[in-house]
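J.: Following are the structures in question.
Derivation of every value follows stated rules applied to the coordinates shown; laboratory data play no part. The structure presented is a predicted model; accordingly, all values stated were derived computationally and were not measured. Cβ atoms are built from the backbone, for glycine too; each structure is taken alone.
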Structure P
Amino acid sequence: MDKAFPRDDWKNSTTVILAGGPSLTQDDVRTANSCRWVKENIKIIGVNESWKLAWCNLIYGADPCWWKERGSLIINFQRWTQDKNWQHGEAEQMGIKQIQSKPGAYISFDPSFIYQGANSSFQAMNLAILFGSKRIVFLGLDLMTDGDKTHWHEYPEKFKRRCPGYPTFKKSFEDVAQTLQDNDIEVINASRRTALTCFKQMTIEEALK
């Protein structure tokens, strides 16, 4: 099992997390990428399919079924997942770093594990914090549908699973908002539309200026 030790190049960084909501746009991702090349200490984590839109420092996906379908397509990126629902040794054989996960909506400051928070974007946030990031900026963290769309991309039926759903995801973030603030970790939701209002909301341009 891997550990997410603090890293010098992530220390006090701003991490942009590309979630999968319908509001995620190529323009917003392009803005984040452009800022990363001209400003120091900006990292980008792509969650699941959102790796397709940017050069990412790291790809995160919680679900084994997604990695088994997509993992061979993702090269030249560091890849991370958690340990739930994997068979022993599977992730390692695929070259994916795997960290222990624990149920619940909390923030782990122990490099040996993250909390699940019931969704991949929450886990990606906890991983970035363990690496040393002190500022998290979300894009595509809608936690709501846009008509019948649940993601910015087509979402294959075989990846769908029974899950707690948006209200549980939303509560996970709400439950840790005060902990994040108490530990001087700033979280900004730069999504164009979102049901999550417990964090500051602004455009990606404002967040990274």
Structure Q
Amino acid sequence: MIKGEIIVLSAPAGGGKTTLANLLLKEVPKLVKITTCTTRKPRPGEINGIDYFFLSKEEFEQKIKEGACLEYAIIHGNYYGTPKEEVLKEINKGNDVLLVIDVQGMRQIKRNFKDVVTIFLIPPSFEELINRMRKRGDTDEEIRKRLETAKKELKAWREYDYIVINDIIEKAKEDLKRIILANRLKTKRFSPELLGDKILKELMEN
């Protein structure tokens, strides 16, 4: 079986990555999202085990010691990380794994994996980024901290394979879908074993 690959989707806080990731998961076959871990407190409406695995600082640091995290980072004083075992299991089943992670996490993934597609999502303007943070209920202090982080993250856009502007959500979703589906047509993701025609298969294998 041809293995799946890791798709990294990053954006500054308020960039819309979670909303778009959820839309992609509904529409793109064989695309799965791994529930990540964090030590931050749940926001209203978030469910443990679905939005995140909400862990204590001690629990998270134990996972780090055990090497159970594919990547992890400290953001605004909280740990965030991706369970390694779940990612490898899905890739080996032939699924693409969508990781919604920050720039620090992307860099760790690229150091450790060869087959990774990285996408950076940006808002149409800095003012719109602030508006989106306010709409989701961030406090003034949270917005201030996240804007400082966003200024640093935006400088990393050249490290990504693709960049998508999230102005109109439907267009951004279609752009992301095209990237993911086109990546599956690369020759490294193809095997003559997939062909039903015996002659064509033999010609391509010899």
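J.: When you work out relative contact order in percent (Cα under 8 Å, 6 or more apart) for each of the structures P, Q, which one comes out largest?
T.: Q
J.: Which structure, out of P, Q, was helix-only ellipticity at 222 nm (-39500 (n - 2.57) for each DSSP H run of 4 or more, over all residues; to 500) calculated from, if the result is -8000?
T.: Details: P: -8000; Q: -12500.
That value comes from structure P.
J.: A follow-up question, please. Quick check for you: by mean count of other Cβ atoms within 10 Å over residues 68-75, which of P, Q is greatest? Show your work: numbers first, answer last.
T.: On the way: P: 13.1; Q: 19.6.
Max of mean count of other Cβ atoms within 10 Å over residues 68-75: Q.
J.: Identify the structure, out of P, Q, from whose coordinates semi-axes √(5λ) of the Cα gyration tensor in Å was calculated to give 22, 20, 18.
T.: On the way: P: 22, 20, 18; Q: 33, 21, 15.
Here the read-out was taken from P.
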